[in-house]
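Listed below are the structures to be examined.
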Structure 1
Amino acid sequence: MQEQIVNCWDEFEDHLRKLEIASGGGAIGKTGSSSNEYLFRGHSDSSWLLETTLDRFFSKPLSLFDYYRYAVMASSKIGAFTGVNWNIPSIDEYEQWLKNHDLLSFHDFKAYDYLAYLRHHGFPSPLLDWSQSPYIAAFFAFRSVATEVSNVAVYAYQEYPDVGKIRSSADPCIHRLGPYVSAHKRHFLQQSQYTFCTKIDGNGNANAVHYYTTHQSVVSRNNQKQDLLWKFIIPVSERRSFLARLNRMNINAFSLFGSEDSLVETITLSDIYVHGRDL
């Protein structure tokens, strides 16, 4: 992982231009799921690790099968409240899929729509959410910052810059899911994509067990050919400047959530926090 101190908006833009040049151009904000396209994520405390809500909920790795059992258990109660009947594999069908599919690839990730729905509604999730937009990521970094925090961070992730990704059954692996999923409207407003990380216990044999594991276990290896990560550390003192710039680009809570609560939040941040000095 490469870390860069970013002191102001212009430096942030300069680093984004450098990323785009390094990728041959056109890889920032591109629509699609190309593996050389950058994904971005904002943290309102630069000390936070790349952790999913599942990482924080369970102290030990959870198998894909056990997690799916929990998700299926939740589906009946959610369906009773929402009236939505999720067309997802049964537990037996999911177990069979795990046994038969390519152990190192998840291009046909089962129940993606439903798992993305759970992620958006607060269920502990192995999906780490990213945005195709560095500016949306910057908004989330600065949206709500605790008083004791000195720096926020914006991460940029690139699955691999060249022709392919090398996978080993012995190593944890990050898998990337594209943007095309039936999900909450926030998914599209925020230009969301997801990654998840797995490891295999069993050396690829018929009884191998897939576990969800941390993204840090991959990026900490600092492989220069895949799973590239940049961390831009920005001082909290730049919060007003960044939020003002982003609001002029119509990147604010209301444009990203579209709710009554987010409208009030946008009024608070834009009219009072950013411009309150002028009142």
Structure 2
Amino acid sequence: MPANISKIAKRLRSSTPYSSKIIKAGALIGDTKTLLSHWDVKDSVDGNINRVRRDNVFGKASRSRVEDILAIFRQRYLTEQSVTKALVTLVQMRFPAAALEWLFYFHSARTDRLLYDAVTEILVPLHARGLVDINVQAFQRSLAKWVNEGKTTGHWSEPTITRIAQGLLSALRDFGVLQGAVNKKIAPAYLPTESFAYVMYYLKQHQPSGAKLIELPDWKLFFLSREGVERFLFEAHQRGLLEYHVAGSVTRLTFPAETLDEYANVLAQR
């Protein structure tokens, strides 16, 4: 994506009001794997979705529940053909679950501004101060502040804010960002190098500058500083997942694949 288009996309995303969709669909990891394992990359998105409905692959009794899930999947994983193909490859080639679920989290956060900002603007500052325990009331106050600032789709009542906070915290626990059934904490950071390499490949498609790539705010989703990103790059380089060279102000970053789905195949075979 050209740099100017990337900037426009970022500006549009930053002005998109927060949605309450997280109430209807959390992490949905099991259903995501089911969908992608049944996906036919030779068919269209609509063709696949119609077949999923017809065959009831989720085994859900409620048609409305299936529609809620499919709407979320369209948003998270089906708007970029390269992403859909890559995730299908990883699921069907049995990419390790722990590594795969971080990718589900990444794409979910990238397409849901509320989820993205809940991590980058609430959890990351906590983590930076050495705090890991989540104060639910404080979390809800942050959401209420965003409501008062007009960042949401309409006005959210106090009960709605409570439900959304619960939905966000549960989804983040299921994605592995948090831990704890009742009292939630920020989980110890563990991002598999293969997951990092996939995310780096994806982001490089949108930001070709290696120097700027390391500074992208998306790395906050994994609680990574610039130094943390660089450490991962050197590790991925040593493991042959990519080539990373720095000479003065020049940064060169290359991958052993031409497309994201080809790279997914490389990662799955490792």
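Taking distance in nm of label points 7 Å out along Cα→Cβ at positions 23 and 191 from the coordinates of each of 1, 2, which one would give 3.2? Walk me through the intermediate numbers first.
On the way: 1: 1.0; 2: 3.2.
Of the structures listed, the value fits 2.
For percent of Cα pairs over 33 Å apart, find whichever of 1, 2 sits highest and give me its label.
Details: 1: 25; 2: 22.
Biggest value here belongs to 1.
Once relative contact order in percent (Cα under 8 Å, 6 or more apart) is calculated for all of 1, 2, which comes out largest? Let's see the in-between values first.
On the way: 1: 28; 2: 25.
Biggest value here belongs to 1.
Can you rank 1, 2 by mean projected area of the Cα convex hull in nm², for residues 95-134 alone and just name the one with the largest value? Provide the component values of the computation, followed by the final result.
On the way: 1: 4.0; 2: 3.4.
Structure 1 comes out on top.
Computing distance in nm of label points 7 Å out along Cα→Cβ at positions 55 and 231 gives 1.0 for which of 1, 2? Please report the intermediate quantities before stating the final value.
Values: 1: 1.0; 2: 4.3.
Traced to structure 1.
Between 1, 2, which one scores greatest on mean count of other Cβ atoms within 10 Å over residues 127-134? Let's see the in-between values first.
Numbers: 1: 22.1; 2: 12.4.
That would be structure 1.
Using the calculated result 1.3 for distance in nm of label points 7 Å out along Cα→Cβ at positions 87 and 119, pick out the matching structure from 1, 2. Intermediate values should be presented prior to the final figure.
Working: 1: 2.2; 2: 1.3.
It traces back to 2.
Can you tell which of 1, 2 yields -17500 when helix-only ellipticity at 222 nm (-39500 (n - 2.57) for each DSSP H run of 4 or more, over all residues; to 500) is derived from it?
Details: 1: -10000; 2: -17500.
Considering all the candidates, the number was obtained from 2.
If FRET efficiency 1/(1 + (r/R0)^6) of positions 143 and 175 (r between Cβ atoms, R0 = 25 Å, to 0.05) is computed to be 0.35, which of 1, 2 is the source?
Working: 1: 0.35; 2: 0.85.
Clearly, the read-out refers to 1.
We did not get these values from a lab; they are worked out from the coordinates using the rules stated. None of the values given here were measured: they were computed from a predicted structure. Cβ atoms are built from the backbone, for glycine too; each structure is taken alone.
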